[in-house]
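The structures come next, written out as structure tokens.
Here, each number is a calculation from the coordinates, and none is a lab measurement. Being a predicted model, the structure only gives us computed values, none of them experimental.
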Structure P
Amino acid sequence: MLLLSGCIGNKEINISIANISTEKPKYTQNELIKIYVDVYASADIKNATLHVYGIESGQRQNLIDTNLNINLTKGINKFNFSVNAPRCTRGCGARYFPGDYALYANVSYANKEKNISVSDMKTTNVNLY
């Protein structure tokens, strides 16, 4: 677990992606992908951002791209959500290329008034077939 830290007052804060995983390792076109992300926080943090993205197309666009505004409590925070697997992977001209694709989770928190900026990222692979 990589910890990146900042301080609120005299209290150091750490956040990190403890885990990113999917319900199963392989998915077909349009199949529901269940994504699980565990975020560690050393303190309660309000207004953080969880960005889950990946399965890059041939044009280098993320076919999955979800931003969530989250509040974290001290310890492990679990976030579960679902997205549909893309119906195509190369420009969406109905072409589908099976293979392993990266799926990323990034958690970040910034407070300009207190000059704090912390973030962490982790990746997993999803196989489309």
Structure Q
Amino acid sequence: MTKEEKELLLKELGARLQYKLHCCVFKLNGDIKENDDVLYGVIGDNVMTLKSDKDECLMYYQIKPYLRPMSSMTEEESKEFALFQTDFYIDGFLYPIAAINMVNWLNSHHFDYCGLIERGLALPATKEMYKD
């Protein structure tokens, strides 16, 4: 994993903490420790999950989040997402809050808008994984 990929992964994990991000946890030897866990905390290069042992910290490279490919967006979600795009410019002014709201919406729906799946830093989520 490159330094750029490490930084991207850690930023994405931190940004998605509040959204109950599911992840696959790996042992140091590469075997799967937990197929489906939930991210609980990110401190520096360390990550904690709900199923982690008490006081156990995992390294960032032991985690692969489950994200939804952008192509999995439903028609209803697509219509909702389109509303954010029309709010960027109003009366010739750029409104950064619209971009922030759009990113928060993408994170809350667990979409992979940074290409983590293609880079091998995330796994595709199953359809049932994030059903409310």
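Out of P, Q, choose the structure whose coordinates give helix-only ellipticity at 222 nm (-39500 (n - 2.57) for each DSSP H run of 4 or more, over all residues; to 500) equal to 0 when calculated.
P
Hey, relative contact order in percent (Cα under 8 Å, 6 or more apart) derived from one of P, Q reads 24; which structure?
Label of the originating structure: Q.
For which of the structures P, Q does the calculation of Kirkwood radius over Cα pairs in Å, for residues 28-99 alone return 13.8?
P
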